[in-house]
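Please find the structures below.
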Structure 1
Amino acid sequence: MLPPVLLRDHGITIKNKIIRAEVGGKEINLLSRGEKEGREVMIVGEAKLRLDERRESKKPDVFDELEEKVQAVLAEFGPAEIVKVLITHYATRKFLDLAREKGIIVVQRFEW
């Protein structure tokens with residue numbers, strides 16, 4: 001399950017149930033409030049079957065799509081520190097490096 005992985009690997013405690021919601025016309029696959037190092041954060045995430053660098057060449061790419069969802073959440077809920085999360089069954093090493101550079105947490109299914 002995701003909450004123990006976020007706590008163990010990233011120090012993020014989930015404060016309420018992770019839900020799927022429509023916000024600002026966007027389907028948000030993962031939405032919750034949490035706490036990291038004493039600060040309140042909002043978790044905004046997307047679930048994809050496979051993540052690889054080939055997705056980067058497609059438009060809109062997964063990073064752009066996630067950013068659009070973050071902007072919808074900020075517009076709806078106001079200013080907040082956002083933790084971006086992608087959940088997948090498989091991600092290539094190159095994709096993981098790209099996500100890390102962008103400050104996005106990627107959780108692969110085998111990690112929980």
Structure 2
Amino acid sequence: MPQAEVVLNGTEFTAGQRFTAAFRLNRSVERLFTAYAVVVLPEKSMLNCLTLGPEIVPVASNVPRLDPMAYPLMDLEVPAGIPGSYEVMAGFFDPSQPITKPEDAFLLARSPFTVR
């Protein structure tokens with residue numbers, strides 16, 4: 001079992017279907033972190049998972065440690081006219097380091113999905 005995962009209620013969706021995404025931490029994180037969660041669009045731009053807006057802000061900042069838990073990220077009806085390949089990502093980053101790409105996270109969970 002991975003330390004963390006993004007759990008979706010499916011891998012393929014169509015307009016009108018319910019889409020849910022949750023972050024699940026399966027093993028404790030014993031270091032300081034700042035957490036982000038995004039949805040990656042087909043053209044590779046990112047939106048904030050919680051607001052679906054373009055401003056990417058932390059879900060939690062300067063957290064000293066975290067025990068196993070689950071956190072809902074998205075719960076929505078898939079809108080029409082947005083086909084393509086998407087991905088939900090959640091990452092824990094060292095707050096003292098710059099973030100230039102998702103892989104800068106010391107813990108990164110990702111789940112792809114498709115909208116038809």
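Thinking of 1, 2, which structure, once helix-only ellipticity at 222 nm (-39500 (n - 2.57) for each DSSP H run of 4 or more, over all residues; to 500) is computed, gives back -9500? Of the options listed, only 1 reproduces it.
Which structure, out of 1, 2, was semi-axes √(5λ) of the Cα gyration tensor in Å calculated from, if the result is 25, 15, 11? Attributed to the structure labelled 2. Distance in nm of label points 7 Å out along Cα→Cβ at positions 46 and 70 computed as 1.1: which structure among 1, 2? Going through each structure in turn, the value belongs to 1. Taking relative contact order in percent (Cα under 8 Å, 6 or more apart) as the criterion, the highest value among 1, 2 goes to 2.
Readers should treat all values here as calculations from the given coordinates under stated rules, not as data from a laboratory. Values in this document were obtained by computation on a predicted structure and should not be read as measured data. Cβ atoms are built from the backbone, for glycine too; each structure is taken alone.
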